[in-house]
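So, here's a batch of structures to check.
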Structure P
Amino acid sequence: MAQILAIHAHPDDIETLAAGTLALLAAAGHQIRIATVTGGDLGSARTAPDETAAIRKAEAAQAAALIGAEYRCGDVPDLGVFNDDPTRRTVTELLRWAGAEIVLTASPADYHPDHEAVSQLVRDACFAASVPNYRSGQAAPLAAIPHLYFMDPIGGRDREGRWTVPDFGADVGAVFETKRAMLACHVSQDDWVARQHDIPNHLASMEAWTRRRGRDFGIEVGEGFRQYRHHPYPRTPLLQELLGAALAKVVDQAPRAAS
């Protein structure tokens, strides 16, 4: 069975964009680990950063446990994620901790600077994680560069509003209630998302997006991914093969407004 790591910037990013896929893979017996680079310490106007991070990390661990996954946090501050050597070593250690053969991470272009920085950090850490003399902590180096996949950006568009077309998707209809339950663990974000993002119901927003992406695959609900295949990263379609019957192909690449 495969060792799979989903790593994004903040608690609730993974649940919004890839929890269905992780639920499918966990049900198939694969080892799933979930990590965030930050603890989401700035994600509240009501509590101090340390308290906010503690709340949000507990919510992330609760969500991960719903699919039998372990959660870990890099504890980098919100809005303080940069592609520098100390942070790269932190991210490399997370990949090594997971023993990752497959890594799912943030889109290279997204609305949030932490998302974009994490995408670049994870790409570079995938390379660094198998370099024996690149020290990152206690975990052993990986045997090889893992297969790397990018999740969708939030809302499917980059900072300039350009539509992102996935390489393939996962049909998450069979596990959508699990995906919803995982995001529902992030209770602390109800008020924050309404305040900061003008989204009054983040569960409904996630469902609308997952249905919108599903239309690109001709299915009810879906999650999209792009594989990073540049040398010397693996080019074989390992995640696609593991998805099996849940693998979905793009049938409509015409951009449409989210609904």
Structure Q
Amino acid sequence: MTTASRGPLLAATHERGITTLTLDSPANRNALSARLVGELGQALTECANDDSVRAVVLTHTGTTFSAGIDIKAPPNPYNFVGLLRQIVTLPKPVLARATGHVRAGGIGLLGACDIAAASTGVDFAFTEVRIGVAPAVISLPLLPRMDPRAAERYYLTGERFDAAEAARAGLLTLAADDVDAALAPVLDGLRKACPQALTVAKQLVTARVLEAFDRDAEDLVRRSASLFAAADAREGMAAFLERRDPAWAL
């Protein structure tokens, strides 16, 4: 096994063809800042160009996979869309491994991955509506893969749901008490697969997701930007930071 730091917020290890990229910003619950999005994009580019990498596992330190967009240092929305698309189009499989909670934009990051696994104790929530915005951009990889009724419920309510429900809804490939044991045969299968065949097989299963990016990305970025610039979002974010209910809460 080799270990190398990709930057202050991201670490990388490599073993038997599998590169693991670890979100390492536990102080802000691995929130997706401009810096973290940039570091992750660069690391994925390196993985794409490295013939020793058969697949990539995206995981995390701390008790949260990702809390979503960092409202104190957010990425440019086009850069975040670019990162999600990069995961979908990477010529190698990308797997998500979550042993901590997943929120908002973090669900989008997980949902862009080809295979997503989580521990049974993990919970999920689309919290955007509670701070005055909507899960617009992350819909690009999520809505083609999610059960429509589940998306309607959880997009609209912001309520928490567990890993078993996330698997039923199409957000997860699998949920298990021991996520590493559950992923072991998956990784072994990828190690035995022909790299060129993996690339083509991935293109087949991601075609519908890429159609959504090509068709809707510009519209959803504009909608997201409009929501984040509105007074409701300012109130929602202030309430979040001040640990109080927003003005509209009943």
Structure R
Amino acid sequence: MRKMIVTGLLLAFLLPVSSYAWGPTGHRVVAEIAYQHLTPQARKAITAILGRRSLAMVANWPDFIKSDTTHVYDHTNKWHYLDFPSNIARSQFDSLLKTADGENLHTSTQMAIKELKNKSLAKSEQEFMLSFLVHMIGDMHMPLHVGRDEDMGGNKINVMWFDKPSNLHKVWDEQLIDFQQLSYTEYTQALDIASPEEVKLMQSGSIADWMFESHQLSDKIYAYTQPDSKLSYRYNYVFINDLNKQLLKGGLRLAEVLNGIFK
């Protein structure tokens, strides 16, 4: 398993980019922001697991392995999302979260945290779980990964993005981010300017709190974006602050989780 995981992480950089949550740039922004807020203890522990590879460089591996033809990783497909009905109250959200069947974004995130706290976990499993945890915290801050089941998180909602056919999920996972024309390091520098007090506030709450917050943003997105809409500059103007806040929160909260694991 260790050889397979390490090989997969190396080959990830050679595989074609697919359209998943946040896309490569978004996930790397979340991971790089997190790295900037790690404690010395957490950085040391993560370096011991990943070696010279950065969090940003392994952040997209859980998406790249969806193209693996051996189907070894098929069981992880449901780790990336958890769907909910629109406009539900927090009490209903919590109830659905508790009763959701099998592996999903919420249960798998909790599992990865528990596994990484296990000091006897094999190195290959540490790599696997760390890569997935970085990715899943990013996923839960992409609002359409806690969106609606009936449209597959916006994948079935066709729109035009600057006169080119697209869908709502793709707009949010990569096209809005790519429109900013920033590398992931430039984007990180632009976003990571919150005060210590603001950082502490954004890092507060539970994983359930963070997912509900993202779900509420998905309601706003669904309400604004009708099928076959023509999206361009105006759409960016309306949602750029929401996009940037989600990327920043994802990174800061990932750091909080990792610092808690690697004390």
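Taking 22 as the value of relative contact order in percent (Cα under 8 Å, 6 or more apart) derived from one of the structures shown (P, Q, R), identify that structure.
Numbers: P: 22; Q: 17; R: 32.
Computed on structure P.
If Cα extents along the principal axes in Å is calculated from each of P, Q, R, which structure is the one that comes out at 51, 46, 40? Kindly include the intermediate steps, with their values, before the conclusion.
Numbers: P: 49, 45, 36; Q: 55, 35, 34; R: 51, 46, 40.
It traces back to R.
Looking at structures P, Q, R, which one was mean count of other Cβ atoms within 10 Å over residues 88-95 calculated from, given that it came out as 12.5? Before the final figure, lay out the partial values.
Numbers: P: 23.2; Q: 19.9; R: 12.5.
Going label by label, the one that fits is R.
Starting from the value 32, 16, 8: which structure in P, Q, R was semi-axes √(5λ) of the Cα gyration tensor in Å, for residues 96-175 alone calculated from?
Answer by label: R.
For the read-out helix-only ellipticity at 222 nm (-39500 (n - 2.57) for each DSSP H run of 4 or more, over all residues; to 500), a value of -14500 was computed from one structure; give its label from P, Q, R.
Numbers: P: -11500; Q: -14500; R: -17500.
For helix-only ellipticity at 222 nm (-39500 (n - 2.57) for each DSSP H run of 4 or more, over all residues; to 500), the value -14500 is produced by structure Q.
Only the coordinates and a few stated rules stand behind these numbers; no lab work does. These figures come from a predicted structure and were not determined experimentally. Cβ atoms are built from the backbone, for glycine too; each structure is taken alone.
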